[in-house]
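Chemist: Structures follow.
Only the coordinates and a few stated rules stand behind these numbers; no lab work does. Just so we're clear, the structure is a prediction, and the values are computed from it rather than from any experiment. Cβ atoms are built from the backbone, for glycine too; each structure is taken alone.
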Structure I
Amino acid sequence: MAATTAGRIDYYAHSLYPNTSTTTKPVHVTGEVLAGFPSRYEGERVWTGSKWLDPSLEQSYIVAIDNGDLLEIENALRHFQGLSVPPGLLSRDTFPLSEGLSGRLRHVAEDCYNGRGFAIVRGIPPDRFTDEENVLIFGGISSYIAPTRGFQDVHRELVTCHVLSEDMRPGSKEQNLRPAFTNGQLAFHTDVGDILALHTLGVSDTGGETMITSACQIYNEMAATRPDLIQELAQNWAFFHSQDYYTDGTPLLTNAPGDKLVFQFSRLPITGFRSQGANPSLPPPTEKRLEAMAKVEELAWRHAFPLPREPGDMAYINNLCLVHARSAFDVDDDGNPLPSKRHLVKLMLQDPELAWDLPEHLGWYLDRVYGPNRADGSRTEKWQLSVRDESLPDGRIWAGSGALSNG
């Protein structure tokens, strides 16, 4: 039987099925593992986390901002503020940077789309600026990496999401929190967008690492040892967890042109979380599906890389071919939440010049996140520059209220 809590599958269970350890005997199939897929993926997007633990490789994925760059960024901020326009107009034109710095930032987009899949911009101290200015700088820097911003709420308005724990907020137990807005661990998953961008404004005292794993590495290992589970993942799954929005199902695995693996996955719709059960419109999972989910989690943790983190870091992660998770943070010996300074701001980005050619069955995703949101076919953005703004629904002070988060 699967691990359960009060009769339900437990979101936190490392194994959802009894026979998913690495000692499971390999399963062999004749012919292709999946039609239209390679037998294994090659290239920079295939890696294990142990590789990146080598300190000598940090310079390959960290873009260091020096004092000259910092002055340039501050001047760009002041220029934007002087325009007296809304944050939705942040762009390369309204946040002007030199050709040298902008070229280094453009290379981040190349790394995300065509390289290892992630990069970090480091060296902008958040205590030098106000909360609002930090978010504007994040948006300005990000416009050079991937200029199109995705909607992150069910109303298709907000492009910013402040990721903090609401565990200690009065009334939180009645608000059906998503895991991302607690102190707890996040299972490996993907969100909704091409590039997940995370700006670290506050760091937890303990834990709270963002973990990333190559989906190509997971695929290669499963294709070699458990191709039957790869075939299960290629079936239609409804993987968005929201009472407001979900799809009838799309394959979790897609081979985009150029042998680019697209893996979109979350266990949340099937397990539910805390007092909120699984989406009742979804059929109960088969044992094979539970086994596939558990194997993904097992391999993802085995090959995970904990992203280095310092206040001010801006991490850019390919959300199509990397999965991410989070370790629990700032909890007592019994696992109860403690006050925490951990504070991330999230953007979901796309670069139209480098974006992958996604198949038709993911067209809804492109429209939902990056398409127009007004009747006349135009697009308008709502930004939350500070968590002091309590104008969001249900009295929430950040985007946990209506976020389309799979975490």
Structure II
Amino acid sequence: MSLPQTQRTIEAIWQIESPKLIAKLTRMVRDVSLAEDLAQDALVIALEKWPHAGIPNNPGAWLMTTAKRRAIDLMRRTKIRDQKYVEFARNKDLYTEDDIDHILDEEIGDDLLRLIFMTCHPVLSQDARVALTLRLLCGLTTEEIARSFLVAESTIAQRIVRAKKTLKVKKVPFEMPMREELHERLSTVLEVIYLMFNEGYSATSGDHWIRPLLCQEALRLGRILAEIAINEPEVHGLVALMEIQFSRFNTRVNSKGEPILLLDQNRAQWDQLLIRRGLAALERSKKLGRSLGPYSLQAAISACHVQATTPEETDWPRIAALYEALSIVMPSPIVELNRAVAISMAFGPEIGLQIVDELNTDPSLKKYHLLPSVRGDILMKLGRLDEAQAEFERAASLTQNERERTLLQNRAKECEKGTSI
């Protein structure tokens, strides 16, 4: 394996393993910022050794062992050691050094969920909670997070630095909150799990359009949370949304890893077990007797797609109505863009184009690649191929995902061929 290939492989391993490392190390050192530093140290050592020695058979365990040794060395050399000795004596949930090997060999269990609740503590602002958790749990860069929220990268970087400092100063514990505190942090936790799933479902950057393990981890965390907060409809709504979306996962790319759009997917290959689980979770959300929240509404939209055996059977008027309801409970230009797509499918592309053209003036969507992508699709249906080609080319220049860029460039070429005929 060449050096560039090895480096890319290490980066991929890091994306998968870093949240687990940080969660386990946070349990050890009780400091999320320090845990991230220790995990980064292990990565640096891997980057130095693996290109020459080869990638180990179990790279996650190698990274964990290396980080663990760094943590133990640090505990021996600093005041943390003395503080831990006092804590060991009075808290049975903390561990002596002899216990560490056993702890780190256990299943991850709820450590990632504990880490989410820690980084979603109310001492942090809502924006800071989400940014920090996406950084630690998803391994997203500040640039990727900034792009997700349509804000400046420097703003996200400042939020993350301040958030880690606040958690340390306030000595926020690494634990699941008590029942009375659970609801207070729940909305942010749901948002983080949702964003984690979305990053896996449609990666914002890189060479792959999908990141399966990220989706699987988000779904696992959602299922755990549904067992803890059984009377919270939006928890079940989010689980429903992820189950249904994940049922289509294997049909979203072809054997070459190239994207396949929803209307072109082989519906016979959608996972019926996940669909049934998702519809059941959506029903649980509805039975709790409250108005549908943003996750339940999005799950209901996804349900419309999976309940249609062919693209032609899709109930687009209902989807448009659900997006209308979603725009009330969760107003955003992105929701409005999705509503425009649904209206275009339900009532004609001319009406959808009017909504999209109004969104063209929204400054937050200036660099959002899906705006020109949607506009290009609608213009293509109207036969305005020159304009559609320009929109697809613009969308391709804005996306950071290589697979999506290729897809958009191909659509632009289709318009060019159609114009020349």
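Chemist: From I, II, which structure was distance in nm of label points 7 Å out along Cα→Cβ at positions 274 and 298 = 3.0 calculated on?
Modeler: Matching structure: I.
Chemist: Okay, next question. Can you spot which of I, II the value 196 was calculated from, given it is volume of the Cα convex hull per residue in Å³, for residues 10-225 alone?
Modeler: For volume of the Cα convex hull per residue in Å³, for residues 10-225 alone, the value 196 is produced by structure I.
Chemist: Out of I, II, choose the structure whose coordinates give semi-axes √(5λ) of the Cα gyration tensor in Å, for residues 250-305 alone equal to 28, 12, 8 when calculated.
Modeler: Checking each candidate, the match is II.
Chemist: For log10 I(q)/I(0) by the Debye sum over Cα atoms at q = 0.06, 0.09 Å⁻¹, the calculated result is -0.23, -0.52, so let me know which of I, II that is.
Modeler: Structure I accounts for this read-out.
Chemist: Here is a follow-up. Supply the structure label, taken from I, II, corresponding to helix-only ellipticity at 222 nm (-39500 (n - 2.57) for each DSSP H run of 4 or more, over all residues; to 500) with the calculated value -23500.
Modeler: Corresponding structure: II.
Chemist: Consider the structures I, II: one of them gives 5.3 for distance in nm of label points 7 Å out along Cα→Cβ at positions 58 and 346 as calculated from the coordinates. Say which.
Modeler: Of the options listed, only II reproduces it.
Chemist: Suppose you compute relative contact order in percent (Cα under 8 Å, 6 or more apart) for every structure in I, II: which one lands on 30?
Modeler: I
Chemist: If distance in nm of label points 7 Å out along Cα→Cβ at positions 186 and 218 computes to 1.3, which of I, II did it come from?
Modeler: Computed on structure I.
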